[in-house]
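Please treat every number below as a calculation from the coordinates, not as lab data. Only a predicted model underlies this, so the values are computations on that prediction, with no experimental measurement involved. Cβ atoms are built from the backbone, for glycine too; each structure is taken alone.
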Structure 1
Amino acid sequence: MRLKSLRLRASAAICAFFLAMAALPSRGGPSEITIVQDSKPSATILLLTTSKNKVGEFAASELSRYIQLISGGALPVVNRTVSVPTRRLSSALLILTDPNVETELANPVLLIGLFRRLDESVSSMPDDGFILKTLGSDILLAGANDRGTLYAVYRFLETLGVRFYAPEFCFYQDNAEKAPRESTITVAPMSIAEEPSYRYRALDMGECDSCTTSTVTAVVDWMAKNRMNFVAFNIDPSEGLGLDGWDQFRDELTPELQKRGIILEVGEDDVYNRFLPEGVYGAAHPDWFPGPKDPVEGCGTEPPANIFHITDPEALNTLIANGKQYLANRPEINIFSIWPPDGAKWAASDIEQIGSIPDAPAYALIPFQDELKGSIPVSGLSYSCYNDPPSAQYMYDSATTIKFAFYNRSYQTPIFDTSDQTNVYYAGLIPEWRKAGFKGPAFIYEYYTKYSWHSLPFSPVQLIGLEVPYYSSFASGMSHYDEPATWVTYELIHLELAQLMWNKSTDLNSWLQSYLNDRFGPAAGEMALYFKDVELAGRNLFNSAAGDYGNLTAVRNARGRFMDAKDDLARAQSSTTAAVPLFLIGLLMKNIDFAIADTNISYYTLLGDQSEADAAKSLTEQMVDSYRFDGIILQDYYSISRYDSTVTWTGLLPWVHQQYARGFAQSCQDGR
C-alpha cells in the first residue's frame with residue numbers, strides 16, 4: 001500500500017510538473033511543508049545519482065548540515081544509484097516527507113522512472129541551470145549538471161533566510177554568513193528555475209598576495225555558494241622568484257574544487273620562464289636566450305628581453321615538452337593558460353621574423369595547443385602591447401579561449417561610453433578580433449578590485465551594474481581579482497559581480513537594497529550613502545591604472561568624498577545597536593581613515609606642503625601595519641609605495657606572501 005501510494009503521488013505530481021511546468025493539481029498536500037519540527041527531522045533527503053558522485057554527495061551533505069545549523073535537526077540522507085542513460089542529469093535531490101520513504105524507495109522501477117522525468121526537465125537547460133520545486137509535500141532540487149544541483153541546494157537555503165556574504169575568514173569573526181535559528185522549518189510552495197547569464201563566472205587568484213591554503217579553501221567554498229564555477233591560478237605569481245602558485249595549494253584544494261565541480265585553470269604569466277628557465281638551460285644553450293643588450297620589442301623598449309627566442313624550434317619544443325609533462329603530472333587542471341610574462345619584451349629579431357608583436361603570443365601558443373591534441377583546452381590573452389588581434393596566419397582556432405584584459409581603462413565612465421577614447425579602444429577590441437576572424441570564446445578579465453587602488457574603498461557599484469550586462473552580449477566568461485586581505489572592503493563588489501554574472505537582468509537597486517537591509521539593518525540608508533560616496537571618490541581618481549594623482553582637482557574631490565563617506569559611517573554607527581552591523585562598520589571606518597590619510601599624501605604634495613604630506617605618509621604606514629590582517633587593507637607593493645618610494649615589486653613580493661601566511665595563521669589562532 002505504501003509503495004502504491006508513493007508511486008501514485010510521484011506520477012501525478014511529477015507528470016503535471018514536467019509536462020506543463022505549471023501549478024500542480026492538489027494531492028492533498030499541505031500549503032506549507034514541514035521538514036523539521038521542534039528540532040526533530042520530519043523529512044528525508046533522497047540523493048539520486050547515476051553513479052558515485054562527489055558533487056551530488058556534497059550537495060546532500062551541505063543541505064543536511066545547514067538544516068541542522070538552522071534547527072538543530074539534521075535531515076537523514078538516503079543515497080540511491082540509478083542505472084539509466086540520461087541526456088544531462090547525473091544527480092538530483094528530493095526532500096521527502098514520507099516517514100517510510102527508505103523502505104518504499106527500494107523499488108528500482110519507480111526510481112528509474114522518476115530519474116528519467118527529472119532528466120527531461122533539465123535537458124534543455126545550459127550548464128549550471130537548476131530547478132527548485134515543491135511537489136505536493138515533497139521538494140525537488142535538480143540541476144542540468146552536478147554543479148547545478150549543488151546551486152539548487154544553496155538557492156533553497158537562501159529561501160530559508162541563509163546568506164553567504166563572504167568566505168569564512170577568521171577576521172570576519174563568524175560574521176561572514178547568516179543563518180536563522182528556528183527549531184521548526186516550514187517551506188512555502190515554490191517554483192524556481194534559474195540558469196546563468198555567463199557560462200564561466202570566475203575569480204582569478206593568479207597574483208593573490210594574501211592567499212594561503214586556508215583562505216583559498218574559504219574562497220572556493222564561497223564561490224560555489226554564490227554560483228561561481230571557475231577559478232584561475234598562476235604557476236608562479238612571482239615571475240621567477242619561485243613562489244609556486246598552484247602547487248602550494250593543490251594537495252589540499254583539489255578535492256575541495258572537485259566536490260564542488262569548480263573548473264580549474266592554471267598557467268598565466270610565467271609559463272615561459274617556468275618551463276624554459278634560463279638558469280637551467282642557459283649554459284648549455286646560450287643561443288636560446290637573447291643577450292642582455294640585444295634590441296627588444298614589446299611592452300617595453302629597454303633591454304634585456306624577458307622571453308626566450310621563441311623562433312628557435314629546439315627551444316620552443318623543449319618548452320612544450322616540459323609543459324606537457326607538467327600537465328601530465330597534474331590531471332586536476334581543466335584548462336591551461338599560456339601567456340607571455342607581464343611586461344613582455346621579445347628579442348627584436350624574433351618579432352621581425354614573426355611579423356608583429358600581436359602575432360608573437362600566438363606563435364608560441366598554437367604549437368603548444370597542437371601538441372596537447374585536444375586533451376586540454378588552452379587560453380591566450382589580449383593585453384597591453386598585444387591587445388590587437390593577430391594576423392590571419394596566426395589567428396587562434398575556435399577551441400582557444402582569449403581573455404581580454406582592459407588594464408589601462410578609465411573607471412570614470414562605463415567601458416562603452418564614447419566620451420573616453422581609451423575606453424572606446426578597449427570596448428572595440430572584441431568586435432575587432434571577431435572581424436579579424438577569431439571564433440573562440442571571449443572572456444572578460446576585469447579589474448574591479450584593482451591592485452593599483454591600494455585598498456581604497458572604491459566600490460563602483462553603479463558602473464558594474466551597467467557593464468556586466470553589456471559585456472554579456474559578446475563574452476561567455478568574466479573574471480576579476482580576489483584578495484582575502486581586502487575582502488571586507490570589497491565584499492559588496494564580490495557579491496554584486498557574482499549575482500550579475502549569474503543573472504545579468506537582476507534589478508540592481510532592489511538587490512542592493514536587500515543586501516543593505518540584510519547586512520546593516522537600521523543603518524542601511526546611511527550605508528547606501530557610504531557606497532555612493534566611495535564610488536564617486538574612486539571615479540574622480542581612476543581615469544587610468546595609475547590614477548589621476550597629479551590632478552589637484554581630482555584628488556581634492558576624491559578626498560572630499562572620502563570625508564563624506566566617513567560621516568556616513570559615523571551616522572550608520574549611531575543608527576544601530578546590532579552587533580554584526582557595528583562590527584562591519586567599525587572595520588570600514590578604519591579603512592576610510594586609511595583612505596583619507598593615503599589621499600592626503602597626494603593632496604598636500606600637490607599643495608606644496610611637504611610637512612603635512614610627510615605626516616600623512618607616517619599615518620598611512622601606521623594604519624597599513626595595524627590593519628593588514630583585518631580584511632580591509634592589503635600590505636603589498638602598491639600600498640607601501642605610497643609612503644615609501646624605495647620599495648620594488650620583486651624585492652617585496654616574497655615577504656608579502658610570507659607575512660600573510662604567518663599573519664593569517666596567527667589571527668585564526670587568536671580567534672580573530
Structure 2
Amino acid sequence: MRISLIIVILSALMLAGCRTPKLSEADAQFDRGEYFNASKTYRAVYNKLNPKQDRELRGRVAWQMATCYRRLNMAARASAAYQNAIRYDYPDSMAWYWLGRSLQMEGKYQPAMDAYTRFLEFAPENTRAQEGLRGCRMAVRAASLPKTRYKVAQAKIFNSRRADFSPMFLDKSLNTLYFTSSNEKAQGNDKSEITGMKRSDIFFSTKDEKGNWQRPEPAEGELNTAFDEGVVSFSPDGQTMYLTMARRSTEANTSVEIYTSRRSDATWSAPQKFEITADTISAVGHPAVSPDGTYLYFASDMPGGYGGKDIWRINLKDRAGSLENLGEQINTEGDEMFPYVRTDSLLYFSSDGHPGFGGLDIFTARLNSTGDRWSIDNLGLPMNSQGDDFGITFGEGESGFFSSNRGDARGYDHIFSFIKPEIKVTISGMVLDKDEEPVANAIIRIVGDDGSNQKEVARDDGSFRFNLERGVKYVMLAGAKGYLNVKQEFESDSEEEDADYAIDFILAAINKPQVVENIFYDFDRATLRPESRSALDEMAQMLRDNPNVTIEMGSHTDRVGSDEYNLGLSDRRAKSVVDYLVAAGIAPDRLTWKGYGETVPKTVTPRINREYPQFEVGTVLDSAFIDTLEEADREAADQINRRTEFQVTSIDYDIW
C-alpha cells in the first residue's frame with residue numbers, strides 16, 4: 001500500500017505507548033494514525049472480550065479494527081470486521097456503507113450492492129452510496145462484455161516483496177523510470193507504525209543498450225531520508241523533481257507536503273519545501289507537472305474543495321493568485337488523486353468518487369474545444385480492477401506503467417505495464433479493366449471526412465492498400481490514362497477491433513465498347529425490367545464522375561429473327577437505356593443510342609474465356625461459328641451476343 005496515500009487520508013503523530021493489548025492503547029495508536037499497530041492491538045482486545053457479555057464493546061472494537069484495515073487497504077479483513085461490527089449492533093449506519101466499499105474492493109459485487117442498499121435505507125440521498133451501487137452494476141455488466149484492448153502485466157523487474165508504486169518517466173527519452181518503494185533497500189531500519197513496512201524512498205531504473213530495464217536502485221544524492229518520500233513528477237527538462245514528503249515531528253502532526261529537488265549530473269539535491277499556500281494543516285501531495293512546465297497539478301484536502309481530496313493546480317511561472325480547483329466535473333465527495341497531465345486537454349487521475357470497479361479507478365478527463373467542460377471516462381477492464389489502481393505514466397504511444405494492489409491480500413501495491421495495441425484498419429483491393437485484367441499505373445485517391453487525404457499507385461497486379469481510421473466516412477476515386485474514373489463511398493466501423501475492408505474498382509476503357517452487365521428487358525420487348533435499375537444507376541453515377549465524357553449506348557441481339565426486326569428491337573432497347581439516364585439527370589446531349597442487331601458479334605475476351613472456357617480467346621461468335629456448335633454451346637454463345645454496351649465518343653464535353 002502506498003504510504004503517501006495513507007498519510008494524505010489522515011495526519012499521523014509520532015509513535016508512543018506501551019505494547020500491552022489494552023483498549024486505551026489501541027485508541028491512542030488509532031488517534032496517532034498508527035493503523036498497523038492499532039489493528040494488532042484492537043485484534044488482541046477483541047479476542048479477549050466475551051461475545052455475550054461484551055457485545056456493545058465488541059461492536060465498537062470491531063468498528064475501529066475495520067477502519068484500520070480499510071485504511072491499510074486490506075479489503076477482506078475490513079469486510080470481516082465491518083460484518084462483526086454489524087453483528088454486535090454497532091449503532092453507526094456507516095458500517096453498512098463501508099462494508100459495501102470493502103466488499104466492492106474484493107470484487108464481491110452482489111453482496112456489496114446489498115450492503116449499499118441497506119445503507120441507503122438510512123440515508124436515501126447519500127450520493128457516495130449511490131455511486132457505489134452504480135459502480136457495482138457497471139462491474140457486473142463489464143464482466144459479461146469484452147475487455148478493452150489494453151494488455152496489462154506485472155512489471156516484475158520493478159517490484160519487490162513490499163510496496164512499489166507511482167512510476168514516472170524522467171524525461172522524453174523514456175530511458176529512466178522513477179517510482180516509490182518501501183523495499184528492503186529503503187533507508188532507515190524502523191518500520192512504519194502506519195503500515196508495518198519500512199518508510200518509502202524514491203528508486204529509479206534505466207534501460208541498457210539493448211533497451212532492457214535494469215534492476216532498480218535508490219535515487220542518488222540527498223533525496224532519500226529516514227522519512228517517507230512519495231509520488232514524484234519532473235519538469236520537462238528532467239532537472240527538477242517535485243515529490244511528496246511526510247515529515248514527522250514530536251511537536252506537530254505529520255506534515256504531508258510537496259518538495260522540490262534539483263538534479264546535478266546523476267544526483268539529486270536535498271529536498272526543499274515548495275510553498276503553495278500558508279495552510280499548514282491540509283495535506284498536499286501527488287504532484288504532476290504539465291508537459292509544457294506551466295502548471296503543477298496536485299491532490300489536497302484544503303478548504304474550498306468538494307469533499308475528500310480534490311485535484312488542484314497552480315501556475316509555476318506566476319504562482320500568485322493562480323491556485324485553482326479543477327471543479328465539480330472532476331472532483332466529487334470522494335477522493336480524486338494521482339493526477340497525470342498528458343496534454344493541455346487530457347488529464348488522467350484516480351478516484352473512488354466516480355463510479356468504479358472497487359477502490360481507486362483510473363479515469364480520463366478530456367476538456368472540450370471551448371475549454372468549459374470535462375468529459376470523464378473510466379478506463380475499464382483490465383486497466384482498472386476491484387482494488388486500487390492509480391499512478392499512471394505514458395511512454396511511447398498508448399503504453400506505459402501504473403500501480404495497483406490487485407490480487408495482493410496484504411494490500412501492497414505493485415507496478416504494472418500496459419499497452420493498448422494500435423487498431424489496424426485497412427482497405428485493400430484491385431483496379432481492373434472490364435476484362436478483369438490489371439490496369440497499369442492506376443491511381444487511387446481516398447479522402448476522409450476527418451480531413452485525411454491519401455494517394456497511391458496500384459501495384460503491377462492492380463492491388464492497393466490504405467491505412468484508415470475508425471468511424472470515418474471515405475470517398476475513393478480510381479482512374480488511369482485511357483480509362484473512365486470510378487468513385488465509391490463507404491464508412492469504416494467504429495468498433496475497437498482490427499478490420500480489413502475489401503473494395504475493387506472496375507475501370508472502363510475509353511477506346512473500345514464496354515459491356516454493361518445486368519441490364520435486362522422483357523422478352524421480345526424494349527421495356528427495362530426492374531432488376532436493371534442497379535446497373536443503370538451505377539452507369540448514371542459513372543457519367544457524373546466523368547462529366548466531360550459523352551457516350552453512345554449500343555444494344556445487340558442474338559442471331560434469332562430477321563435482320564430488320566433485330567435492328568429495330570435493339571434500337572428501341574438502346575433508347576430505353578438513354579431515356580432512363582436522362583431521367584436520372586444526365587444531360588441529353590451527352591447521350592446517343594444505336595441498335596446493332598446481330599451485325600456486331602462479340603469477340604471472346606479473357607474474361608469471357610474464364611467463364612466459358614469452351615470458347616477460345618479471340619473467337620468471333622458469328623452465325624457461321626455458332627452453327628458448328630452443339631445446342632448447349634449455341635445457347636451460351638447467343639447469350640453472350642445479347643448485350644448492352646456503351647462507347648465513349650468524346651472526352652471534352654463542356655470543357656471550356
Structure 3
Amino acid sequence: MSYLKKVALALAANEKKHKTVFNYTIPDLWDHEDVCVDRKINVKDGNVIVNPFQFYKEVITQVILKHGSAKVDYHAPYFLGQPNKLPSSLTDGAWIRHSYAYSMMVRSSASYDHDRSGHLENENLYGLKETGTFVKAIALLPYLKRMGIDVVYMLPISKYSLKDKKGELGSPYGVSNFFKLDEGLKDPMTGDSLSVEDEFKAFVEACHRLDMKVIIDIIPRTNSVNSDLIVEHPEWFYWINHSDLADYKPPLVPTLDNVLPAKAIYLEEVFKSEEVIAHIKKFKPNPKSTHPKKWDACVKAWHEAQGSVEILDLVQDMFGLTIAPAFSDGINDPQPAWSDVTFFRLFLDHPLNSQPFLEKIGHIEPYILFDVAKSSYNPGSIVNEPLWDTLTDIIPYFQRNFGIDGARIDMGHALPDPLITMILDKARELDPNFCFIAEELDVENAKVSMEKGYNMIIGDGFIRLPRVNEGFFNSFVYTSVNMESPLFAVGETHDTPRLAAREGGEKLSKMVTLYSLFIPNTIPFLNSGQEVFERQPMNTGLDCRPDEAYQLSEDDPYYGKLALFDKYAFHMNHKDRFVIPLLLEKASKIRESYIESIVSKEHTYPLGFSAPWDPAAGMGFVKGKKALIAVVNTDFYHHQTHTVKLDSLPSEFFGLNVSCKLVFSSENTPHLNAHVNEHKVLMIHCAPAEVVCFELEIL
C-alpha cells in the first residue's frame with residue numbers, strides 16, 4: 001500500500017479526535033496550491049490558520065496523489081520505477097545535469113511557530129511539534145515544484161548523538177547510527193500507527209510522484225564520538241584518557257605554513273614537531289583489547305540501562321578513556337577540534353607515508369593526526385574490512401528501504417580511492433542510474449572526480465558568485481562551460497553566509513538566484529530559506545565574517561542562533577516572500593525549454609559587451625531556429641544601458657527574418673524597443689541587478 005495513503009489515513013483518523021485545534025498557523029507559502037479545507041483563515045500577515053490534520057491530509061489527497069499512475073512503484077528509486085523518463089544521453093547518474101536542486105534540512109526547513117507563541121516548541125499547546133518533520137516537509141513539495149525544483153537534496157537525516165552537542169539540538173552531522181533515522185523527524189500527528197521510517201517512505205513517494213528525485217548526505221569519514229558502533233567495535237575508534245580531553249587540540253608544526261595539505265612531502269617536518277609527538281603519545285589502546293571481561297560488563301550495563309545512559313559515559317566512568325575528537329586534515333589549520341565527531345579507523349596499521357618517522361619515536365597506538373585524517377593521501381596497508389563493509393552498506397540500505405536516487409559523500413576527498421570505488425559500485429549494482437555528488441570545492445579537481453565515478457562536484461560557486469564587484473561572478477559564469485565536470489550554481493549553502501546578508505543584500509540574492517538558472521554546465525542550487533531572503537546563516541563554517549551569526553535584530557527570536565544546531569524557523573513571513581518563488585516559476589520553465597542547449601558546450605555562446613569592465617554578463621543558447629539570450633546587469637545600485645554583442649551566435653540569427661522577443665524580466669522592465677541592429681548588437685536598458693531574457697527566432 002502507498003505510504004502516502006497511510007499517512008493520509010492516519011491524519012484523517014486523528015483529525016476526528018482533534019477538532020478543537022483553533023490556533024495552528026502555517027506560512028501562506030506552504031499553501032501554494034490553496035488546498036480546500038474547512039475553517040481556513042488567511043490572516044494576511046503571512047499566516048494561514050488551519051486544522052493541521054486536515055491541511056496536511058488534503059495536501060496529500062488533493063494535490064500529490066493526483067499525480068502519477070497506479071502502475072508505477074514510487075517507492076523504488078525514480079528511474080527504476082519509471083525507466084521511460086530517463087533521457088538516453090543521461091545514463092549512469094548523469095540525469096543530474098538537467099536538474100534544479102533544493103537543499104532541505106527537514107528539522108529547520110519544515111519548522112514554524114505554529115501557535116505564534118514567539119518560540120519553537122517540541123510540543124505546543126496542542127501536543128504538536130513545531131520543529132520540522134517528514135510529514136510537514138511533504139507539504140512543502142508542491143511549493144518547491146512550482147519553483148522548478150526537481151531534486152530535494154537532504155542534509156543528514158540519520159540518528160545523531162546529543163552528547164557534547166552543539167547548540168540547542170545538536171548537529172545532524174554527528175551521526176551515531178547510519179542505519180536509523182532521526183526520531184525527531186517523526187510527526188505526532190500520525191500517532192503510533194506509523195514509524196519515522198514509514199513517514200520518510202511517504203516523503204520519498206511524494207517526491208517521486210511529483211517527478212522530484214531525492215539525494216541524501218552521507219558521512220562515511222566521521223561518526224559521533226558517542227556512536228552506537230562503539231558497543232560492538234571499540235577497535236574502530238581512537239582512544240585517549242578522558243583527562244586529556246580538556247586540552248586536546250590539533251598540534252602545531254612551527255616550521256610549516258598554515259593550512260597545508262597533509263601530503264607526504266610535509267610529514268618529515270610534521271613528526272619533528274614536539275607538539276605532534278606529545279599529541280600522538282596521548283593515544284591509548286581500545287578498552288576491549290586490554291580489559292575484555294571489564295568491557296563485557298560495561299556493554300552489559302549499557303544494555304540493561306535501556307537508553308537511560310550513554311555508552312561513552314559508561315566507558316569514561318569504568319576505564320577513564322574517551323573517544324578522541326576529529327579535526328581538520330589541513331596542517332596548522334586554526335580550526336579547533338570538532339568536539340562532537342571523530343574519525344573512523346579505516347586502516348589497522350599506521351599510514352605508510354608516516355611509518356618511517358614513527359619508527360624513530362617508538363610504539364604508538366592508533367592516533368588521529370593530519371595524515372590519518374587525509375587517508376586519500378596517506379593510506380595504510382591493512383584495510384579494516386568489517387568497517388569498510390559497514391560504510392559501503394549505508395547507501396544500499398537507503399536504496400532498498402526508501403528508494404533514494406543519489407548521495408553526496410561528505411569529506412569524500414579525504415577517503416582512500418578504493419573505498420570510494422566500493423561505495424559507488426555497491427550503489428550502482430542496485431541502481432545503475434544512482435547519482436553521486438563529490439564534496440569537491442576545488443574546480444581544478446573536477447576531472448579527477450569524474451574519473452572516480454562521480455557525476456558532478458559542488459565547486460566554488462558559493463565563493464565566486466556573491467563576489468560581483470571583484471569580478472568573480474563573471475569568472476564563474478564564463479568559465480563554467482569549460483569545466484571538466486558539471487558543478488552547482490550555488491550562491492549560498494548551509495555552511496556559508498546568506499546572499500541577502502552580503503554586499504548588495506536582497507538585490508544580490510535575487511540576481512544570483514535567478515541568473516543561476518542560465519549558467520552553462522551547472523546545476524542551479526537553492527539553499528532552504530534563500531527564496532525568502534533569509535539573512536541568518538545556518539552555520540558559520542565557510543567564508544564567514546566575525547559577526548556572521550548575528551545578522552538578525554536583537555529582538556528576533558532567532559538572534560544568534562544557527563539552524564544547523566539550534567531550534568530555528570526560516571523567516572517565511574518576509575514582506576517580499578512571493579517575489580523569488582513567482583519569478584523562479586517563470587524562469588525555470590524557460591530553463592527547462594532550453595535545457596539541452598544549456599548543458600551542451602556546442603550550443604552555448606558567451607556574449608560580450610561594449611567593454612570588459614561593463615557590469616554585465618550574458619550567455620546565448622541556441623536550439624534549432626531559436627536562441628535564448630540571458631543577460632544580467634551586475635550593478636545592483638544603478639540602472640545601466642548595456643550593449644550586448646551577439647556576434648558569437650550563428651550568422652543565420654542576423655537576417656531580416658529574425659524576431660526578437662522579451663520572454664523574462666526580473667524587474668518587469670518592458671524593453672519595448674529592444675532589437676538586434678545591423679552591427680549584431682542588442683541595446684537594453686536594465687534596472688539594478690536585473691536578469692532579462694530575450695528569444696531570437698528565425699521566422
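State the single structure among 1, 2, 3 that was used to calculate Cα extents along the principal axes in Å, for residues 263-366 alone, giving 50, 29, 23. Here the read-out was taken from 3. For the read-out distance in nm of label points 7 Å out along Cα→Cβ at positions 71 and 399, a value of 4.9 was computed from one structure; give its label from 1, 2, 3. Answer by label: 1.
For the structures shown (1, 2, 3), FRET efficiency 1/(1 + (r/R0)^6) of positions 343 and 591 (r between Cβ atoms, R0 = 35 Å, to 0.05) is largest in 1.
Of structures 1, 2, 3, which gives 14.1, 44 when Rg and Dmax of the Cα atoms in Å, for residues 551-622 alone is computed from the coordinates? The read-out was computed on structure 1. Sorting 1, 2, 3 by distance in nm of label points 7 Å out along Cα→Cβ at positions 111 and 431 from high to low puts 2 first, with the largest value.
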